[in-house]
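Take a look at these structures.
What follows is calculated from the coordinates using simple rules that are stated; it is not laboratory data. Keep in mind it's a predicted model, so treat the numbers as computed, not measured. Cβ atoms are built from the backbone, for glycine too; each structure is taken alone.
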Structure I
Amino acid sequence: MTYHYQPQQEYELDKLERILKELQSVIEREKKRHMMDKHLTHSMRNLLEHEIIPLLEAEVYYDPTPQY
C-alpha cells in the first residue's frame with residue numbers, strides 16, 4: 001500500500017515565528033539550569049539573546065505604521 005503525503009502549505013512568516021518561539025524557550029530553559037548543567041556555551045547564549053532573537057523579533061513583529 002502506498003501512502004502519499006501532501007504537505008500543508010504554510011507561510012514562511014509562520015515558520016519564522018515558530019522558530020523564534022523555540023529559540024526563546026531554549027534560552028528560558030537554559031536560564032533555569034545550574035551552571036554545571038548548561039547545554040549552551042556562554043558565547044552561544046549571548047549570541048542568541050543579544051543578536052539573533054532581537055533581529056528575528058524585529059522582522060517577525062515589524063509594524064510598518066509610521067510612528068510620529
Structure II
Amino acid sequence: MEINVLDIFEGDLVTLKGLSKQEEKPIGIVKKKLNSKWYEIFWLNETIATRFALVDQARGHRLEVISPAH
C-alpha cells in the first residue's frame with residue numbers, strides 16, 4: 001500500500017523515506033502539520049535521529065509512514 005504525502009496525519013509513526021527496511025532508522029511521531037509541506041516530528045530514538053542530522057521539523061516528501069495512527 002503506497003501512502004501519499006497527503007496521507008500523513010498527527011500521531012502517525014514515520015521514518016525517513018527509503019529507510020523503512022533498515023534495522024537502525026530514525027522513528028518519530030508526527031506532532032502536528034505546520035503547513036502544506038512541513039511537519040513537526042517528535043523523534044523517539046533521538047541518538048539515531050541526531051546521526052541523520054534531523055531536527056524537530058521535516059518536509060513531507062522526506063517522510064514515510066511506518067504505522068498510521070488511524
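Couple of notes before you dig in:
- Source structure of the calculated read-out (helix-only ellipticity at 222 nm (-39500 (n - 2.57) for each DSSP H run of 4 or more, over all residues; to 500), -16000) within I, II: I.
- Here mean projected area of the Cα convex hull in nm² was derived from just one of the structures I, II, and that gives 8.5; the source is I.
- At a computed 2.2 (distance in nm of label points 7 Å out along Cα→Cβ at positions 31 and 55), which of I, II: I
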